[in-house]
Structure formats: structure tokens, C-alpha cells
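Below you'll find the structures, each written out as C-alpha cells.
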Structure 1
Amino acid sequence: MVSETEIITGNTKFTVNGLEVDAFVARPNAGHPKGGEKAPVVIIVHEWWGLNPHIEDVAQRFADEGFLAVAVDLYEGKTTKDAQEASRLMNKLKPEDGLARLQVVLEQSRANPHVASVGVTGFCMGGTFALLLACNAKLEAAAPFYGDVPVDTTLIGKLSCPILFIGAEKDQWITPEKMNRLDAALKQYGKEGEVRIYKGADHAFFNDTRPEVYSRADAEDAWKRVIEFFNDHLRKGQAATA
């Protein structure tokens with residue numbers, strides 16, 4: 001469980017060249033056992049539902065592991081529990097606009113003297129953006145959860161960092177075929193990465209607010225691997241706090 005005394009949470013704005021981006025931020029406080037003078041940042045990109053309490057909880061979990069977690073709001077305050085509305089919100093968001101917002105957060109994070117390194121993760125739509133950001137900007141690590149894979153895999157040749165891609169065998173959207181395409185592209189372009197497909201799991205299996213798809217054992221294993229992955233790649237030169 002996350003202790004309220006060990007992490008600090010709040011809403012903030014990131015601004016670059018007049019573009020304002022809202023975010024929910026969670027960070028370890030000065031007395032946190034995994035805190036330090038400098039912290040690695042993990043940028044978190046929400047599912048098509050928006051930046052809801054589940055994503056805020058994920059941010060707090062990252063903070064409890066000693067990361068400065070920044071959950072970016074790509075919907076400008078809108079959230080929904082309705083799949084049709086979620087689809088509308090996602091389709092209304094242009095990829096270049098979503099990337100521009102993420103790059104604002106990345107640029108501001110890099111400018112923070114208390115930031116040691118930056119990684120990105122995301123879920124569903126957010127996983128798609130996490131992969132795109134890693135191919136369009138310099139990062140230290142990326143861990144997308146069941147995000148879409150570009151048809152034009154030459155984009156993977158621009159991947160700037162190691163990647164841990166989390167996928168599900170029964171996913172009807174991000175199919176094993178797509179994930180195998182990503183794995184082949186990583187090998188083709190000599191990129192450091194792993195595509196981990198959870199057998200028997202469904203799309204969104206990490207989301208513990210959706211009992212119809214949540215798989216506790218797989219989610220716990222994926223979480224452990226992602227934390228190890230970010231510790232390995234975002235804490236280089238520091239003592240890892242696994």
C-alpha cells in the first residue's frame with residue numbers, strides 16, 4: 001500500500017512555447033526510503049478513458065517505488081466510463097497533438113535539475129503514445145502496455161531507448177501478429193527490447209478496476225518486471241532501489 005506520508009501528489013501544468021499541458025504528479029517526499037536528491041521520471045499516458053483515478057493510482061504506485069511519476073492528461077480534463085465516448089475522445093485526438101503534449105512534459109522534465117532520467121509507460125491508447133514518443137524523442141526507457149504497433153516498422157528504427165513491451169495473448173486489438181511484427185522490427189534494426197506476451201491474458205489485463213479483464217497474477221508479474229526494467233535503465237550511475 002502507498003503511504004500518504006511517503007509520497008506527495010497534486011495537479012500541475014507544464015508549459016513550453018505557449019502550449020499548456022495538465023498532469024497529475026506523484027513523487028516520493030524527502031523521507032521516502034527510495035527517495036533521493038535526484039529522481040528518475042516516469043511519464044504515464046492514460047487509456048482511452050482519460051486520466052482517471054486508476055491512472056492516478058498507478059502514478060502513486062510508481063512514486064512509492066521512488067520514481068517521480070507524471071501522468072499526462074491528453075484529453076484536457078475529460079474522462080469517461082462509456083466505451084463509445086472513449087472511442088470518440090481517442091479518435092478526436094490527433095497523434096501529432098498527443099505527441100506535442102508529451103514532448104512539452106519531456107522538455108520541462110529534462111530542464112528540472114532534480115530529474116536524473118526520463119522513461120515512459122502507457123496503457124492501451126497510452127501504450128501507443130508511449131511507443132511513438134520513444135521513437136520521436138530521446139528517452140532512457142519505454143514500457144508500453146498493449147499499445148498499437150505502427151504498420152510502417154521503419155519507425156522502430158528510430159527507437160531511442162530500450163523497450164519492454166507488455167502484451168496479451170487474447171488481445172483482439174493489439175494482436176499477437178502485431179506484437180510479433182514489433183519483435184521482428186526490434187531485431188531487424190538492432191534495438192534493445194523485449195516483447196512479453198502474457199498467455200491467456202486479455203487486453204487491459206493490468207487495469208484492476210475492470211474485473212472482466214483484470215488478471216491479478218499477470219498484472220503483478222508485469223508490474224515487477226516494469227519496475228526492474230526502469231530501475232535498470234533509469235538509475236544508471238545510481239544505486240538501484242529494487
Structure 2
Amino acid sequence: MDIDFKKLIQLQSLDAQIIKLSFSLDNIPHQLKEIDEEIERLEKAVEKTKDKLAQNQKARRGLEAEIQDIQSEIMKLQRQLNDVKTNLEYSSLLKKIDNSKQKKDILEEDEIGKLLQADEISAEIQSAVKKAALEKDEFQIRKNALKAEQVEMENRRKELMQDKAALIPLLPSEQVNLYEKIYKRMNGIALSPVTDDFCSMCQIRVRPQVLNELKAENKIIICENCGRILYWAQEDDRQESTV
């Protein structure tokens with residue numbers, strides 16, 4: 001019985017393309033997830049910078065309240081100067097006032113530092129927001145391109161599967177069953193071309209008698225080493241079988 005190796009090679013070519021597309025399609029959700037994680041990272045970076053400003057503002061409010069308390073204490077001590085009876089009491093109050101003023105000066109310097117820091121943080125926020133907006137636009141473009149590519153590949157895979165479904169009835173069922181059995185066992189490659197007396201998949205030398213039988217193309221011959229269906233092929237046949 002003559003074997004239509006052309007159709008078997010075509011079947012393997014279709015399967016190879018389907019496998020390749022399926023692998024790419026399986027990877028797209030992971031790529032989309034990575035993009036979403038990058039967008040989330042940008043948003044968190046902006047929020048982190050805003051949190052720095054919030055902490056700065058909180059610290060300044062604390063300093064303002066503390067300065068106000070000290071100012072009130074100074075005014076209270078100054079009023080007490082009018083009521084003291086002795087020089088010792090007067091000197092003690094003056095020392096307390098002086099200490100409070102020194103503390104107030106230190107806190108006010110700290111407050112000024114926090115104000116300057118707030119300006120720097122505000123500039124940092126603006127820069128982070130601008131950078132995030134630009135990068136998010138780029139990420140969104142990548143997402144849209146991936147989704148468009150996903151639709152295109154899904155449509156292409158559907159076409160290939162339809163071609164495969166149309167091809168299978170044209171082959172004898174026993175050949176299809178053998179092909180599928182080897183296909184599952186050998187990671188999607190059921191056929192192996194023979195050129196220069198070697199099985200292309202496992203590189204074992206094919207016996208001369210087997211070579212003659214392969215060229216006759218009147219029966220299916222299985223590689224004694226790798227278990228794939230052997231066929232005699234020219235260069236263009238070898239390329240087609242693994243497209």
C-alpha cells in the first residue's frame with residue numbers, strides 16, 4: 001500500500017504550528033501579569049512619595065504645636081517676673097525663659113528644615129507622577145499590542161485546527177492512530193526525515209535495505225532507535241515537516 005507521506009508531513013507541520021502558537025498563547029497571560037505588576041509598582045512608588053510628604057506635614061504640625069506650647073510658657077514666665085520678691089527668684093525665671101527660648105529656636109530651625117524638605121518632596125512627587133504617567137502609557141501600549149497579538153494567534157490557531165480536522169479524514173485511520181500515538185509519546189514530533197542515511201531526529205544510521213524501502217514509499221517504517229515514522233525527504237520536505 002502506498003503511503004501518502006506528503007499528507008503526513010502536512011499533518012505534522014500543522015501540529016508543529018499549533019504547538020508553537022499554543023505555547024505563545026499560554027505565555028501571554030504571564031506577560032500581561034508582569035505588565036500589571038510594573039504598573040502597580042509605579043503606583044506604589046508615587047504613593048510612597050506622597051506618604052513621605054504626609055509624614056513631613058505631620059512632623060511639622062507636631063513642631064508647630066510644641067513651639068506654640070513653649071511660646072505660651074515663655075509668656076507665662078514673663079508675666080511671673082512682675083510678681084517675684086527676690087533677685088534669686090528673678091534670676092531663676094530669667095534662666096527658665098532663656099532655656100525655653102533656646103529650645104524654641106531649635107524647634108523653629110527644625111521646622112524650617114521640614115519646610116525645605118517638603119518642597120523637595122513635592123518636586124519628587126511631581127517627577128514620580130510624570131514618570132509614572134509616561135511609563136503607564138508605554139505599558140498600556142504593550143498590553144494592547146499583546147492582546148491584539150493574542151486575538152490574531154487564537155484566530156490563526158483556529159484556522160490551523162480546522163485545516164487539521166479537514167486533513168485527517170484524507171488519511172487512513174490506522175495511519176492517523178499510529179501518528180497520534182507517536183506524537184503524544186515523542187513530544188509532538190512523530191515523523192523524522194532521513195537524509196544522508198541518518199534519521200534526522202536521533203542521528204542513527206539507517207540500514208541500506210531500509211533506505212530502499214523508504215524511497216519506495218509503500219509502507220510505514222519506524223526508526224529502530226527513536227520510534228518515529230521515517231520518510232525519505234529532500235531539503236524542502238525537511239523544512240516543511242518542522243515549520
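We did not get these values from a lab; they are worked out from the coordinates using the rules stated. Note that this is a predicted model, so its numbers are computed, not measured. Cβ atoms are built from the backbone, for glycine too; each structure is taken alone.
Can you tell which of 1, 2 yields 6.8 when distance in nm of label points 7 Å out along Cα→Cβ at positions 52 and 220 is derived from it? Label of the originating structure: 2. Which of the displayed structures (1, 2) returns the greatest value of mean count of other Cβ atoms within 10 Å over residues 68-75 on calculation? Answer by largest value of mean count of other Cβ atoms within 10 Å over residues 68-75: 1. Comparing relative contact order in percent (Cα under 8 Å, 6 or more apart) across structures 1, 2, the highest figure is found for 2. Here helix-only ellipticity at 222 nm (-39500 (n - 2.57) for each DSSP H run of 4 or more, over all residues; to 500) was calculated and came to -28000; which of the structures 1, 2 was it taken from? Computed on structure 2. To test your reading of the models, identify which of 1, 2 gives 9.8 for distance in nm of label points 7 Å out along Cα→Cβ at positions 92 and 164 when calculated. This figure was derived from 2.
A value of 8.3 for distance in nm of label points 7 Å out along Cα→Cβ at positions 84 and 148, calculated from one of 1, 2, originates in structure 2. Computing mean count of other Cβ atoms within 10 Å over residues 12-19 across structures 1, 2 gives 19.0 for structure 2.
Name the one structure among 1, 2 that mean count of other Cβ atoms within 10 Å over residues 44-51 of 25.4 was derived from. Each step should come with its number before you reach the end.
Details: 1: 25.4; 2: 14.4.
Derived from 1, not from the others.
semi-axes √(5λ) of the Cα gyration tensor in Å computed as 88, 18, 13: which structure among 1, 2? Source structure for this number: 2. Taking Cα Rg over 2.2 N^0.38 Å, for residues 140-179 alone as the criterion, the highest value among 1, 2 goes to 2.
Assign the value 3.0, calculated as distance in nm of label points 7 Å out along Cα→Cβ at positions 100 and 188, to the correct structure from 1, 2. It must be structure 1, since only it matches. Taking mean count of other Cβ atoms within 10 Å over residues 116-123 as the measure, the highest value among 1, 2 is held by 1. When FRET efficiency 1/(1 + (r/R0)^6) of positions 20 and 124 (r between Cβ atoms, R0 = 35 Å, to 0.05) is worked out for each of 1, 2, structure 1 gives the greatest result.
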